[in-house]
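Peer 1: Structures follow.
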Structure P
């Protein structure tokens, strides 16, 4: 289906149906992992900032230990402010995964 065809379908929906579509799209976008990737061969498949080998769990743990975003950016010059925003959003949406990875590191 093309975007033009999709537009026609959406325009034919009732306001309630359009609201439902928006909720689905918003949920999908929130669950997406912009700027974060999982690669089995990188850090054991942990969620990492794209273009790096820096796992999200590490950034979360450093933040909990009192490191500011400025400190993180200074200590990891490859990171951009956008990367940290993506990491925080990912951690918020995947809290159980991040907590398990932090716990695994503590127990290792």
Structure Q
């Protein structure tokens, strides 16, 4: 039985209070989530990235800070769509400190490797 069907069956057996508790857990888990951005352990160090790709959000943000516009980025990364960039900018707006830290950390690593 697929997992979602199992969950549906389990939910049908829970009380309203138990369902409310599960809903709170899900809401906490999804807080700060931005559609089109995901984290996967072991993929680009678990950093937030564009779905379907290995392109971290911090790379796009840094490129933008260096003067590339959305059109430049779409040409440079042909697998990206305009929607992906909009998602990246939304993620950055709500997770600015995290992304700025990743930019600094990754620039520092680049300097050490020279």
Structure R
């Protein structure tokens, strides 16, 4: 994947707090929002490939809806079994009300 910032959504369109999924360049991306804080990670549980955007947001962690695995949205680290492998994390920023993700940054 080429590095570079890609517009993913308008900030106002993202639930707060909440999560939304996107398909960018063949990559499933989940953006989580808690006020002014945004996280962008791959939308795939490393345990069974389940969609994390259908789970629950708990502070800076996402809980997979299938088996309860948890991931730190800041680092991608698995913090609760059954997942043990991390997920990819992507740089995310807001410019002019647009949410941008760097696909090459994870």
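Peer 1: Given 1.7 as the derived value for distance in nm of label points 7 Å out along Cα→Cβ at positions 54 and 70, which of the supplied structures P, Q, R does it correspond to?
Peer 2: It traces back to P.
Peer 1: Kindly point out which one of P, Q, R the value 12.7, 40 was derived from, the read-out being Rg and Dmax of the Cα atoms in Å.
Peer 2: Going label by label, the one that fits is R.
Peer 1: One of P, Q, R was used to calculate Cα Rg over 2.2 N^0.38 Å, for residues 14-61 alone, giving 1.66; which?
Peer 2: Considering all the candidates, the number was obtained from P.
No value in this document is a laboratory result; all are computed from the given coordinates. Predicted model, so just to flag it, every value in this text is computed and none were measured. Cβ atoms are built from the backbone, for glycine too; each structure is taken alone.
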